[in-house]
Structure 1
Amino acid sequence: MVFVNASHSQGQVSVLVLFSADEGTTWQPVSRDPANGEVVVGVASLLGGPRCVFRAIATAGLQSAFADTPFFELPRNPRQLHLSLPTKCTCTTGPVALAASVNTRGLGAIAPQDIHWSSDLDGEIGFGYTLTADLRPGQHQLTVTAPDGLGGTISERGIIIVGG
């Protein structure tokens, strides 16, 4: 949690709070005009690294000022996969529309061909953020894998039942 207290004799102050995981080389906005001066940021949504810092920039009229927190360390978080599967599949066999989204956490985009879809019943079923798969009837445990951005692999699992 970061607390920001900004005031100016000429009127209302606008505040922008930024985060950097690389000593201030690059910045990511995390809050604008925080209520009560309190900024709460989920650590899991930040990239992390050994020299992280928050910066508050306050502006009133044509004047601005900024303040940085001391440097601190946050663990590096890998990308996250999120699946979007149909809640009810009324088809007797495929095609079934499947989708995955990725929280990159600042680690760059993933090429569609690097997102792998498989089913415990049908084996490898395709690649990409979206996929229309011809699935045979039965309960499929789907597994989606992709690079985690830190040299490893992330995976997410979901279950879909195709009527028969």
Structure 2
Amino acid sequence: MVTLREIPDEVRGWIGKTLVEDTSEFAIEQSYIFTSCASVENGNPLLWDAETAAAVTAGWIAPPTMLSVWLRPHHWAPGRTEERLPLEVHFRLKKLLDLPEAIIAANELSFGEPVRPGDTLRARQTLRSISEPKTNKLGTGRFWVIDVEYFNQRGEWVGTDSYDCFGYRRD
């Protein structure tokens, strides 16, 4: 049976606080949207036809399910000296709680203003909770919930991604 250490005070102090703020590395691009839709054969005319987009949403929009795509850092970028990770708070928790394995157990999306080509986004990651130790088929660990709130360049809320994660050690 795996025994977990106590949650460090530093980590307890993170609960309810914004820990990471980030800005997209590039503006939302129409070609990126088309490529993503083509990859999953999403033929929604709202995403492909200018007249439909104008009539329904007053112009082109990105698929709402692409929300997190816009803040995922490229693996490499010129001049970057530090590794950037998507969902950075998740990886910090794995390290500080000494839980080398983790899964996203659930994900819930909420949507606000549509994301449009030309927009740039910023996001903030907030740790909502950390559970007491739990044991399941994967191993012994803790659940944590991270909210990632997204805003466009006008400060309008465009959505929130809530992740229910399970970090664990195999028995």
Structure 3
Amino acid sequence: MTKRIELFNEVMRLENDTSSRNYQDALLRRARVYAVQKKYDLALADYDGIDYVTTQCRYSESLYGERGDVKFALGDLHGAIADYSETTVYSARYNRGFAYEKLGETEKAVADYTVAIENAIEFKKRFPTWRRFASAVPREGCADPHLITLDELKEIRDRLLAEESF
């Protein structure tokens, strides 16, 4: 991964225009590598340097979800929620719900989990091999703390609903 970082740094050094496609692509790719390496501060700095207006056209809505994941990992739940709110990607809806849950905003968490479940059911109809939601931060009590199944999410939502009704 270090070689990748070096390559992206070299591309960025050679580009004089920080708004050029090559510079922006290198910045995005470096941010992703830093996130995988759990160097969240560096990843966030790169995500914050991306021109979302220009880049958004090429990378769809996933950029906001990716930056939200980094903010979530850093403990900035309100910042993560703001980023997740800029995208309709189903995993972002799950992660926004998880952030709301951690903040104690159960009603908002349940609403997001319900939308994530509905979206996943529709997505699964088109892509039958789909299996799990990627969790921005590990979630204890699941078979894989990083990948939440649809059934696990339904159980989480139903538990919150039961707790909320008391």
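Read-outs throughout are calculated quantities, based only on the coordinates presented, and are distinct from any laboratory measurement. All values derive from a computational prediction rather than experimental measurement.
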Problem set entry | Winner on Cα Rg over 2.2 N^0.38 Å once structures 1, 2, 3 are ranked, highest first | 1
Exercise. If Cα Rg over 2.2 N^0.38 Å, for residues 45-108 alone is computed to be 1.69, which of 1, 2, 3 is the source?
Worked result: 2
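Comparing structures 1, 2, 3 by relative contact order in percent (Cα under 8 Å, 6 or more apart), which one has the largest value?
When relative contact order in percent (Cα under 8 Å, 6 or more apart) is computed for each of 1, 2, 3, structure 2 gives the biggest number.
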Problem set entry | For -5000 (helix-only ellipticity at 222 nm (-39500 (n - 2.57) for each DSSP H run of 4 or more, over all residues; to 500), calculated) the corresponding structure among 1, 2, 3 | 2
